[in-house]
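Q: In the part that follows, the structures are each spelled out as structure tokens.
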Structure 1
């Protein structure tokens, strides 16, 4: 299996605060990689580095290397719009736009130049199907997306990310605002999506990491303490701090 994203000696600073220390990891194609660790340990910060979302924050400085499909993402003249098309993002709280369900999905393709109505119709239907929500919304595509339930809104946001045909999907605690039934649907969907996409998910839910991920990376205070197959991380971690975290002794 090929490494899709290769991270070497990567550091991130917020002004004088050294937030991520010398991170090394490989993210593989068609796998779900879970990032776990207590609040404030750097996992969401790291996730946002993978599509340059941290560019939006003042005084951020990066060094080291993140190579995605042969392209260096750190301190290079990356076409950020093209990168974010290829590396999509789903946030913690569902954030549908205040427009129709149809227009939410068509938004990205339109920005990238798709104007043909039948092509847009096809993209909208296909993206909603991939996000396992088409049957629930097919009769109300012209209705506001804000009328959907929280779980439906999050699946809509996943469909919106898929509409521009990314290769990688970054998910920042995508189920933390959802009820158990909606959480189950998103987890099921995520496992289905890895057949086509590579997924990196930040989660506080140990059971979720165990249920859906292939690899797990444990972060603590800006360090990547341990990364291994999810089975190994949860059954025979090498580092005592990782063992203490996954067995619930702290965090």
Structure 2
């Protein structure tokens, strides 16, 4: 048995590590990227849009390097460019946070095939194939952390978002499957399942007085979460402190799932 006194708060540090965060320039993704930088990691942010200035300033203020890659993660060549950029700039990849995603709402009986495909392409297919490419690098290093972003709808059915629900159930499955195959190569794959968080994606729900009240009535904490509430979780799952956590979906939900 290891010496308990060997444990240190430095196990939560990420000094010398390199993290890729997809969609890391806004909302929850920005919170993940800044948290990892505060813990000591240099950051590669892959994002579809190029509104990067605020995120750049926050990360650089922590004394960390940040590289931005404009990418449509549904495209093979763009995913490859993200990995190649990380390797060219830093020569390693220690953490991948698969944060980029989308949601399109419509009643089930009216849902269009093109909307289904668009959601599945970014929420599930891109997660799988980018993780596969990054895992090849991590396998050579014999170390790495892949952090997927699941959802309350990895556990539940939801309303008006059938492909989002299917994709987030799929993310939970990918997390477990990758963990089964890659744990022997010292790679840990886990997922964060945010509860109801105040972001642009949830603005339409929060603007609906009845739906907002319905949601708050089920959250024991009696409030929506904020990107801030997820920052400690991503640092934990990216760090040495979580080395024996694998294939787990960690809910950060104010107690939503237990009510």
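Each value in this text was obtained by applying a stated rule to the coordinates, not by laboratory testing. Model, not experiment: these values are computed from the prediction. Cβ atoms are built from the backbone, for glycine too; each structure is taken alone.
Q: Rank structures 1, 2 by distance in nm of label points 7 Å out along Cα→Cβ at positions 63 and 87 and report only the one at the top, that is, the highest.
A: With respect to distance in nm of label points 7 Å out along Cα→Cβ at positions 63 and 87, the highest-scoring structure among 1, 2 is 2.
Q: Additional query: The value 20 for relative contact order in percent (Cα under 8 Å, 6 or more apart) was derived from one model only; which of 1, 2 is it?
A: 2
Q: Also, I was wondering about something else. Starting from the value 3.6: which structure in 1, 2 was distance in nm of label points 7 Å out along Cα→Cβ at positions 39 and 71 calculated from?
A: 1
Q: So, one more: Figure out for me which of the structures 1, 2 the number 50, 44, 38 belongs to, where Cα extents along the principal axes in Å was derived from the coordinates.
A: 2
Q: Quick one: helix-only ellipticity at 222 nm (-39500 (n - 2.57) for each DSSP H run of 4 or more, over all residues; to 500) came out at -10000 when computed from one of 1, 2, so which one is it?
A: 1
Q: Given structures 1, 2, which gives the highest value for FRET efficiency 1/(1 + (r/R0)^6) of positions 103 and 143 (r between Cβ atoms, R0 = 35 Å, to 0.05)?
A: Across 1, 2, FRET efficiency 1/(1 + (r/R0)^6) of positions 103 and 143 (r between Cβ atoms, R0 = 35 Å, to 0.05) peaks for 1.
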